[in-house]
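Below: a set of structures, written as structure tokens.
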Structure 1
Amino acid sequence: MHALYVISVWLHILAAITWIGGMFFLVLVVVPWMRRGERAAGAKLLQQTGARFRNVGWACFAVLLVTGTFQLAMRGVELGDFVDPVWLGSSVGSAIALKLGVFAIVLAISAVHDFVHGPRATRAVQADPGSREAERMRRRASMLGRVNVVLAMLLVLLGVVIVRGWP
């Protein structure tokens with residue numbers, strides 16, 4: 001069972017690396033290029049890259065959910081623990097509960113970004129790159145993406161805290 005646990009941790013880390021690395025690529029490479037070039041061409045590249053990465057990102061979320069659930073079970077965490085004030089008050093319990101809460105927020109923000117605001121922003125920029133509507137939608141989608149990057153960093157920190165304890 002230990003080997004299965006180690007494989008689960010390995011897959012969990014690989015999924016997190018893939019998801020977070022993809023976000024950094026979009027934020028640090030694709031978006032700055034888009035701002036320097038022609039907006040309509042940049043919007044098309046961002047839409048195509050984002051659509052491909054969306055599938056990868058959601059696959060990563062599935063792997064993170066399955067492996068994280070397995071790891072909690074292997075550590076003896078049960079559903080009843082999440083309503084136990086003593087467990088929730090412990091350093092591990094509070095870190096796990098906080099990580100799961102942040103993960104739920106990330107899933108919600110990702111869904112809104114990937115299926116609502118991102119596609120709207122892309123359509124608006126492709127229709128009229130200089131319009132107020134295009135700029136407003138682009139900023140909204142960008143803000144959601146930035147929030148997710150910050151929350152992803154928090155999730156990594158909470159993963160470390162779960163294993164190593166609060167500083």
Structure 2
Amino acid sequence: MSKIDYDLELIRGIVFDVDGVLSPSCIPLGGDGMPQRMVNIKDGYAIQLAVKCGYKIAIITGADSQAVYDRFSGLGVKDIYMKAGVKINILHEWMKSRGLKPEEVAYAGDDIPDYEVMRHVGLPVAPRDAAREIKETARYISPCDGGYGVGRDLIEEIMRAQGHWMKDEKAFGW
């Protein structure tokens with residue numbers, strides 16, 4: 001039984017914001033003034049497994065970072081949208097291109113730029129430390145803070161509900 005109050009059998013696509021969701025909200029600045037992000041290895045494991053199992057995974061972020069792009073493309077994510085000032089149009093285009101209906105999509109976001117997008121998917125998800133407005137919009141609030149396992153938590157819940165978590169040899173390697 002899932003801790004998420006949603007029919008997880010419907011989910012075929014999962015979209016993540018980066019800063020505050022797959023990396024912590026507080027990030028150090030490099031000497032060049034560019035943000036340096038941390039990533040969670042367990043999030044990475046879950047993302048690459050979801051890709052291998054056929055889930056549609058996308059990243060929609062306001063970030064403009066080659067390191068962010070390289071991290072998620074290295075996990076097999078093909079749909080990475082950087083410098084996304086307004087995310088809703090990107091979401092709709094992505095869903096159309098992947099043949100997904102709103103009820104088949106989960107979106108994890110943490111702050112005001114994610115608000116509109118979260119209102120257009122079946123399963124809006126927020127980290128425990130998300131902005132108040134985002135938590136009020138979310139159908140599920142992860143017990144994890146941003147950057148500390150939100151991606152793993154969401155993906156594992158979906159895959160368990162669908163019988164894909166640790167199902168076969170795909171689960172036991174990168």
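Computed from the coordinates by the stated procedures, all read-outs in this text should not be read as laboratory data. What you see is a predicted model; the values in this text were computed from it and never measured. Cβ atoms are built from the backbone, for glycine too; each structure is taken alone.
Taking 1.2 as the value of distance in nm of label points 7 Å out along Cα→Cβ at positions 33 and 145 derived from one of the structures shown (1, 2), identify that structure. Show your work: numbers first, answer last.
Working: 1: 1.2; 2: 2.8.
Considering all the candidates, the number was obtained from 1.
Suppose you compute relative contact order in percent (Cα under 8 Å, 6 or more apart) for every structure in 1, 2: which one lands on 30?
Matching structure: 2.
Which structure, out of 1, 2, was helix-only ellipticity at 222 nm (-39500 (n - 2.57) for each DSSP H run of 4 or more, over all residues; to 500) calculated from, if the result is -9000? Please list the in-between numbers first.
Working: 1: -28000; 2: -9000.
Matching structure: 2.
0.90 is what came out when FRET efficiency 1/(1 + (r/R0)^6) of positions 41 and 137 (r between Cβ atoms, R0 = 25 Å, to 0.05) was calculated for one structure; which of 1, 2 is it? It would help to have the intermediate numbers written out before the result.
On the way: 1: 0.90; 2: 0.30.
Only one of 1, 2 returns 0.90 for FRET efficiency 1/(1 + (r/R0)^6) of positions 41 and 137 (r between Cβ atoms, R0 = 25 Å, to 0.05), namely 1.
Out of 1, 2, which has the highest value for distance in nm of label points 7 Å out along Cα→Cβ at positions 65 and 89? The partial results should precede the final answer.
Numbers: 1: 3.3; 2: 2.5.
With respect to distance in nm of label points 7 Å out along Cα→Cβ at positions 65 and 89, the highest-scoring structure among 1, 2 is 1.
With distance in nm of label points 7 Å out along Cα→Cβ at positions 57 and 113 as the yardstick, tell me which of 1, 2 scores highest.
Numbers: 1: 0.5; 2: 2.1.
When distance in nm of label points 7 Å out along Cα→Cβ at positions 57 and 113 is computed for each of 1, 2, structure 2 gives the biggest number.
Of structures 1, 2, which gives 1, 8, 15, 19, 16, 12, 9, 7, 5, 4, 2, 0 when P(r) over Cα pairs in 5 Å bins from 0, in percent is computed from the coordinates?
Values: 1: 1, 8, 15, 19, 16, 12, 9, 7, 5, 4, 2, 0; 2: 1, 9, 19, 23, 23, 15, 6, 2, 1, 0.
Considering all the candidates, the number was obtained from 1.
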